[in-house]
Structures are given as structure tokens and as C-alpha cells.
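Multiple structures follow.
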Structure I
Amino acid sequence: MIQGIGASAGIAIGRSFVLPNWEWELPEQKIDVADFAREFERVYEGIRTSKSEIEQIKDELRDVVGSEETHIFDAHIAILDDPVFMNEIQGIIQRQYKAAEVAVKEAIDHFVTMFDLLDDEYMKERALDIKDVGNRLLKHLLGAPEITLPSDTQPFILIAKELSPSQLAHINPQHVLGIVTLAGSTTSHSAIMARALGVPLVVGVETKLAEPIQTGQTLVIDGTDGSVFIEPEQEIIQTYTELHNRQTEAKQRLHGIANHRPVTPDGKRLELAANISSFKELEIALSSGAHGVGLFRTEFLYMDRNRFPKEEEQFEVYRSVAERLAGEPLVIRTLDVGGDKQLDYFELPEEDNPFLGYRAIRISLDRKDLFKTQLRAILRASHYGAVKLMYPLISSVDEVRAANAVLNEAKLELEEAGIPYDKGMKIGIMIEVPAAVMIADLLAEEVDFFSIGTNDLVQFTLAVDRMNEEISHLYEPYHPALIRMLKMTVEAAKKAGITVGVCGELAGDLRALPIWLSLDVDELSMSSHSILQVKQRLLSTSQEESGEVFEKLHSCRTSTEILALLNAFMERVDKKTANG
């Protein structure tokens, strides 16, 4: 068994097809000065054709994965339009008297090497975008055919060194059972698209392979835990076939409760909403019975492009989501970049501790021009649905008041222009730093709702970067300190008479459900794929019994003790449900 990294959930069993790497035969002879103009024109023509192809791919994909995911290709067009990229190519032609295709290849190699040397996973992934765009341009300059996938054979598991978004765009999910890439990460554009297409994906297996995978070999892959079996025994195939069948049947059964009210046996209603970053994800959420959107991550509107989105662009997206929800709540979080989320066109300072640095609300309050543009768009969208506004990474009352001051300016501008908006739009904040917990009572007097972001709250409370493999074992969401912080936060909200929800990963963790029920949380917002599982558990878990378990948690001194209690409670609920 080979252990890779699961990047898109699901099981695939079938024969492999190894995608050949790009290989180019480039001319070796030098060109004359008189040929410069001709070579420049060849590059320009190649760029025009490449851009036309990319636009066509965007149009073909829009109905499959949604408009937001196709913004990936805006980044590719931006590379072709980048004067730095073009200047590098022209410089090589002029200085080294090399043909257009050779200059393009050397320019690609230069930028890819430069990005790969950076100690930043996001920038390494952008190197793949440059390689993808460069190979498309080279294909036109050399008149080479597109590398295509077999379409008239049995479905297969695709194997590639790395898979570019352009290559993935041509994949037919009916033909491709799953994908294994030697390189790559869970945050790559290809991983994002694989998840949108619903294709199982395992990445990062190159260092684990004793021998290369060959076309025609039988594989079993698990996109959840990253397992890859090459020419497995029949027993393994049978085991995973049964697991695949059980997962399929379980999904079908769960969809039967999509329209059930989210109420415990003893009458506690707990709204289950979705975390989304695109319109496509919204459709999945609604099919899972989500009660609105508890977190719309707007930063994805800012990524994979070459400029900040204009007010009108943002308004159209926000309005479309609000209208599609037809009166169900939509919580829009203002721009949350910095840390691990970078923008190609917005240069952020290099920082020793970026997660503790210039990010989220701090950027918005520093760049009030950008902030007000987004606030105007959100306010305008509020006229078309039940829109709520939420500020991220709040740590003081001053930040809330400063943000609201910009919001009031935006409101005044809209009123003067006669543009309608919801004057009663609710304003909330994310509770994700210990300082916000400690002054939750003060913050509750300033806003209409809290949403607890457990991911950052755990990191900041325990001083543990969960992306750091050396200390990731110290990232303990069920640490006694976090349990106490959750209690403090919810009690402060309830005392002030405002609503409180949870939008971090713990919201979708079945083990945490008795905590939320005991604290009387109003809403859980999670990945769309978790909603039905949580709803199924909610329908059989009483609030009263959850309260009894939560009382016992306060005497626990370790995460291990807390998890043991929660797991034992889950087993009792399962047994009780099974016995009718």
C-alpha cells in the first residue's frame, strides 16, 4: 500500500492510464536579427490563440463546476497578459538570438524555478499555473497536438506527474474513476476542481513509489485517507468494493432526510447551514437541506485574477446567492486574506508570523477604499434577501466600531444615490481569538450575532500551527481550555440576547454535537457534505442527555478524557437508535 494525501474524497477501483508528460523537441539553430519581428509576431499569435482556447474552456466548464471555479482560468489569461512574462520572452529572443518556442520554454523554466524555490505552498501551486500556460503556448508555436485521454475505453484511474487545470478541464467524470498525481497538494487548483467534479483524488505519492505506475495496472484508491493499492489482492478489492457500495447506499439514505426539520427528540431546533465559497457549492448545500448559508467566504472572489473585483462584480455574485436562497439567511464574511490566503496582485509584507500579522479585518481597516467597495456591494445585495454581514478576526471593541463607521459611510453614500438596501441588516463578528472570548460580554453589546470560528480559535488558544507537521499532534480541538472558552462565549451571547453559531470544522464533527446542544447554540454552519450526517445524528440526540454529558466534561483534565466521554455518548445514542 502507498500512502499519499487524500485531496478529494471517494473510492475508485479500476485500471490505470498514465498521462504522458509534456515533451518538446525544440530548434537548436540561432536566428538572425532580421527574424526578431517574425518571432515576436509568432509569440503574439500564440498568445491570442491560447487566450481564445482558455475562454472556450471556461465556457464549457461553467455549467459543470460553476462560474466561481472557472476563475482559475482568469489567472491563466492574466499570465499571458503579464508584461513581465512577455518581456522575459522578448529579452531571450533579442539577447540570445533564440527562436520563439525556445524563448518561451526558457521563460517558463525561469519563473517555475523561481516560484518553486519560495517556501510558500501557495506560490508553488502558482508555478504549476505558469507551466500549464507555457505548455499551451508552446503547443501552438510547435504545432503539436493536444495530449488527450482515452474516451472509447472502460473507465480508468488517471495517473499524472501533476495535473493542470487545463488538463482536468477535459476530464469526463464518466470515464475517469479517480486520479493519482505524483506531486500536488490539497490546496491546488486541480484539487479544487476535482472536488467540484466529485472525482476521487490522491496527491503526493512520488516519494512513496518504488517503481512507476504503468498503464493497465489494477488500482484501488481512497481519496479520503490517501491510500493507493497497486495490483492489490482480491481480498482488498472486495473490501473496498463493499466500502464503496456502503458509502453510496449511505449517501442515498441520508438524502431521504434532507427536508426533515433539524429538531432533537426533545424539541431543540438547531439550524444547520452551509459554508460556501461559490454558487456551485450553494446548489450542493441546498440539495443537502441546508438552512441558508452561515459563512460565505468572499475571499475566493478575489483570488485567481489580476485585480480586485469591482463593486458591480461583487454585487452580482452576492445578489445571485441571496436570490437563490429565497429568504433563507445568507451570512457574508468580509474579505479574509493574509496568513495562508494570498492574492497574486496584492503584495503583502513578508512576516515571521503571518497568521498573527497583517490579515482579515486589519487589512480592511487599513485599506478602507477596498473595504467600502465590498460593504457597498453587500449592502446592495441585502435588498434581495436575508443578508447578514460578518467581520473576521475581531479582537477589540475598537475594531468593531471602526468597521461600522466605514459601513455607515457606505450606507450614507447609497442613500444619497437612491440605491436601496436593508436598513435592518444584522451585523456580526467571528469569535476566533482568545481576546474576543475574554471580552465577549463587551462585544455582544456592539453586534447582533456571534459566529465561533473554531479553527483559528484552537490555533491561537493552544499556540499551535496545525499546518506544521512537527507540532500538529498538539492541535487538540477538545482541549479543556477550548471547552471553557466555548462556554464563556455562548453564555455572553445569551445574556446579551444575541444569537450565536459555529462555523469552524468542529461544527461538522459529530462528536461535538452534545456540546452545542448543551450550550443551546442557535446554528451550526459546515461543509455541505457534512450537513446530512449531522442532521441524522441530531434527530436522535436529546438536548437533555447532552447537558448531562457536558456537565461531566468540566471535570475532565485532558482532551483524551473529553473524547472518551463524547465517544461513549455517541455509542449509547447509536445503540438506542438501533434498538428503536
Structure II
Amino acid sequence: MSRSPDEHPEQRTRVTLVAVGVVTVALVLRGWALYPSWFYLDDLQMLDDAARTGLGTDLLLTPYDSQLMPVGRFLAWVVTTGGLVDWPLAATLTLALQLAASACCWWMVTTLVGVRWGALAPLTLYLASAMTLPAFMWWAASLNALPLQVCFFAAVAAWVRYLRGQGRRWLAVTLLVLVVALASYVKALVLFPVLAVLTLGWFVPGSPRDRVVSAARRWWPALVLGVGLATAYLTYYLVTVPQLTTDSTSSSDVAVPLAGTMLGRSLPLGLVGGPWTWSRINPPVGVVDAPGWALMLSWVVLLGLAAYLAATRVRTGRVWLLLGGSAALSYALLLVTRAPVVGSIAGLEYRYLSDVTCAAVLTLALLTMPLREGEGGTEPRADPLIALPTRRVGVVLTVALALSGTVSAVGYARIWHEDNPGRDYLRATQDSLRDGGPQDFADTVVPDDVMPGFLFPFNTTPRLLPLVVDDVSFPQVTDDLLTLAPDGAARRAFLDPATRSEPGPDGACGWRVGTGPVSIPVRRTTLDFTWWLRLGYLSSGEASMTVAAAGETAEVPVRSGLHSLFIEVEGPVSSVDLSDLTPGTTVCVDVVEVGTVQPGGPL
């Protein structure tokens, strides 16, 4: 056996410096990808929840879309503390989590195999893999995925130290990390079988039965506490968290197609640095769109690597259980949740495979290097079946993986940079209202590519605009109504009339309002709908009066001179009744329009 890497302090220093450089370069690339992006869909809904609820158990323990995620809820609240949504703060927090995950990845790998040149390959796999990028770019997904990645690596590292007899404090650290992981993402349950497989496969000898018995006797406190934690969490989750319901197709109908897209296509492409090309069918989210030859090449590389490792190292078979089991669990969870709703295309979204990348890192470390304490990991064959320079092959494959993954990552990030309708729309809103001041807006819905209708009421301006601009209101009555243009810019509102009043009987004054009430009929009664009324009037002075229409009554201000007044009502409109005008004032109403709000000229 070769000397332990720990016996070469100068080499350890050089390897560590290179690892720091690799992490730094990867973080710069991630920063380039992230900062020009923006919030998307669920991001804004989570920020709205945090802003409305405030920090407390009502926020932290309220599930979001079948996810119990106090950690993510807390981070969303942090982003709202400055008032308006703060993308630079959200992006910086995301990068900080990515840095923590990268550091924990290095900690895990070096805990297992020591600080050695070969440890850079698993680290590169994690940092370069495009499988982690979709759950990094989509902020709401990153609130689940990144804490889980941090906890995956930290849990394995702390657990291995506990198994090596370095003290029960490492069991305490492991359990604490597992609690944080479970508070971040329900998929953290996969950590329990990963730790169990690691224990049985590498830290106890004998037959499978002997391994189980020996592990249970030796580490029974961990077994009791771990099973208790997992059971308590799962019970609480099933009792309190509403589960996704599917009423479109059954899981069995999509099982085979999903296996093809997720495990047969996306996973092998991602493991070798793919998929290189992305589909923009739902921008800014991209899905795997690699050509057939690329998929075939991916399988050839993976099968060739597996064969090469089996021919040159011993005890490689059990290692694949970690990757295969993790992928199978991710597939099963997707099969019974999202896939019956959206179909097998869900398997082409890498955010459902981001945690499998962590298992791939662990697998690669165990496949290619012996454990530092000699716990029975893989070792070079005394008489290898293939004679190739192992170190040179490893360097070539690691560099190829880094370059390949970078190409894939850049292609994915460009979708968020170039084709992000929600970002463009709401930034146009911010730019058009940059001068500030109170503004009255109509309650309208935004386009589906900004916020789809199935997220109602979060696709309405009363829920979205207060998140991105200051001092906006949505009154029932106003004399200066604004709305949003198709590009998101604020515009003066005008009505597209469904009907209007007849000319008034009082010549130049039209409909004269004085001491008594006046009823102004419209040409035809409207449907039962939400309408805006526009009263064009000339007033002799400042006053107030009562307006009644569609069974609703409102007291409205009247300004001196020529103005328009906008009033929102709901129901069929056949007439507009005006009364209770301030004594000594005369109002001439030129026209009453009933219609829907449309964007007009600029502010």
C-alpha cells in the first residue's frame, strides 16, 4: 500500500491550494451566471409570504407546495428585511451557500481518502456538473437544494469521523446536520440510507448479516437516535404537510417514460459533463435537449469507466449502490409527486437530480481511491486486467469533465440571461416608476409568462407590485389610474368601453348634478363582471358626492375644474346614480364609460 497522503505535508499544502483555486474559479463562474438573473415564479410567492407573515413559527412551519422548509422560509424572510425584493442579496446568500457546499464537499472527500491529488477529481465533478445548476439558478429551488448539498457532504464527513472512533461529539454533529437537512428539504431522508450503506459496506467486516449485527451492536446509540429522528420527522411530515394530489394520470402510466428521461437520458449526460444543449420550451428554465449521439457517447464513457475501474481496482461493485440507490430514490419520489402532473418531461429537469450529484461525488471518491484509514475501500489490483497509466487517465478525464461541464453551465445560464420574461417585465415596472411617489393602480393580472394563472392570486398586480416598487395602492376610487403595459412599464389607464352614457339633457353641461340626485343610464346593461367606470366631469369647486352603480356605493372626492374619476364596481351596470353633492357646488358630467382598463400613454 502506498504511503498515506498525510505523511507528505508539502504535498497536502499544494493540493489544498489547488482545491481552493478550483473552488474560487467555480464560484466566479457561478456568480457570473447568477447575478444577471432574477427571481422567478415561486420565488416571488415565497417573498410575498415572508413579507406578509413576518418571522415566526407561522412562517417557518407553514409548508410551501408540499415542502416543509423552515430553513428556506427563514432565508426568504432575510431577503425581505430591506423592504423591496433584493436580488443582489438573494444571489449573494445563494453564493454563500454554494461556497459552504463546496467547502463541505472537500471536507467529505479528504476525510474519506486524505488530502491527495486524486481528491480533486470528485471535487471537480461537483463543481463542474450541470446537474446542480438548475436548482442553483432558480432561487426557490436553491433554498431546498443547496442546504441539502451542504448537509449531505457534512453529514458523511462527520459520520465517518464517528465511525472511526473519534468521539461521540461527531455523532452529535451528524445528528445536528441531519436536523438542518430535514428542515431544508424532504429529500434529506435519503441521507439515512446513504449513511447506513456507507457503514455496512466499508466499516464492518463479514457477511451481510454479520455486518448488520456488528454495526447495530457497536453503534447502537446512533441507530436508536437516527431511527427516532427519521420516524419523528416522517410522522410529522405526513400528518401536517398537504401532499400533492394528481388527477391527470397515474404514476404507473408515466413510470417507464420517466425512467427513460430521468435515468436513461438526463443522469448519464449529467455525469459526464453534459447535456451541452438545452431546450427553451419554458424559459428561463431549460431542460435537457442533447442529441442522440451525445447520449450514446455518455453511456459509452460511463460503461467504459466502470469497466476500466473494475479491471484495475478491487471491491468496486458495492460502491455503485450509493449512486444507483440515490438515483432510484429520486426517481421514485418524482414518480409519485410531479411526474403524474407534468409527465415524463419532468425527468429532463436537473433540479430533481441535484442531490444525486452529491452521491456521484461520494461514489467517484470511493471508486478511485482507498480510504485513508484502510477500512476496506477499493485498492489497485495486484495484476490489473488493463494496462493503462492510471494517473494520466485520471488527469485527462478530470480536465475533460471540467471543460465539458463549463460548456453546459454557460449554455444554461445564458437562457436566464437572455430569455427571462418575468425579470424583464418587472424590471420595466421598476424603471418606469423610478421617480417614486404614490401611485394608484388597477387590479389586473400579469401575462402568463411572468406568473401563470394557476398561481392565482400571485399573478395579480396587488400581490406582485408591492414586492418590487414602493408606495403603490389599488383603490376602488381614484382620479389618476395607472396600469401595466404588455412589457411591464407603468402607463396611464384608459377604458375600453363596453357601454357608455347617452348625451346629457343639459346642453353644454351634459348631466348636471346639484342639490338633488341624478341617475345617468347607460346605453345597454353590462354583464355581471368587474368593471371600471370613468366619469368625465367639470366641477365648480372642491367637493364630494356619492356614486352608486352595480349595487355598490362609494363616497368620492370631486376636484375643481375638468377631471376624470375612475371607480371600480362588480356586477351588471345599467345606470350610475350621483347624489349627496356638497352644497353650493355644481358638477357637469360629460360622459360615463363602463369598461375594462387598458394601458395608455407614458407617465
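Kindly point out which one of I, II the value 0.05 was derived from, the read-out being FRET efficiency 1/(1 + (r/R0)^6) of positions 181 and 541 (r between Cβ atoms, R0 = 41 Å, to 0.05).
That value comes from structure II.
Suppose you compute distance in nm of label points 7 Å out along Cα→Cβ at positions 53 and 445 for every structure in I, II: which one lands on 6.3?
It must be structure I, since only it matches.
Which one of I, II has P(r) over Cα pairs in 20 Å bins from 0, in percent, as calculated from the coordinates, equal to 18, 50, 28, 4, 0?
I
Kindly point out which one of I, II the value 0.00 was derived from, the read-out being FRET efficiency 1/(1 + (r/R0)^6) of positions 205 and 477 (r between Cβ atoms, R0 = 41 Å, to 0.05).
Derived from the structure labelled II.
Work out distance in nm of label points 7 Å out along Cα→Cβ at positions 37 and 397 for each of structures I, II, then name the structure with the largest result.
I
With FRET efficiency 1/(1 + (r/R0)^6) of positions 213 and 365 (r between Cβ atoms, R0 = 35 Å, to 0.05) coming out at 0.80, pick the structure among I, II it was computed from.
Label of the originating structure: II.
Where is FRET efficiency 1/(1 + (r/R0)^6) of positions 45 and 525 (r between Cβ atoms, R0 = 41 Å, to 0.05) largest, in which of I, II?
II
Rule-based calculations on the coordinates, nothing more; no lab input. None of the values given here were measured: they were computed from a predicted structure. Cβ atoms are built from the backbone, for glycine too; each structure is taken alone.
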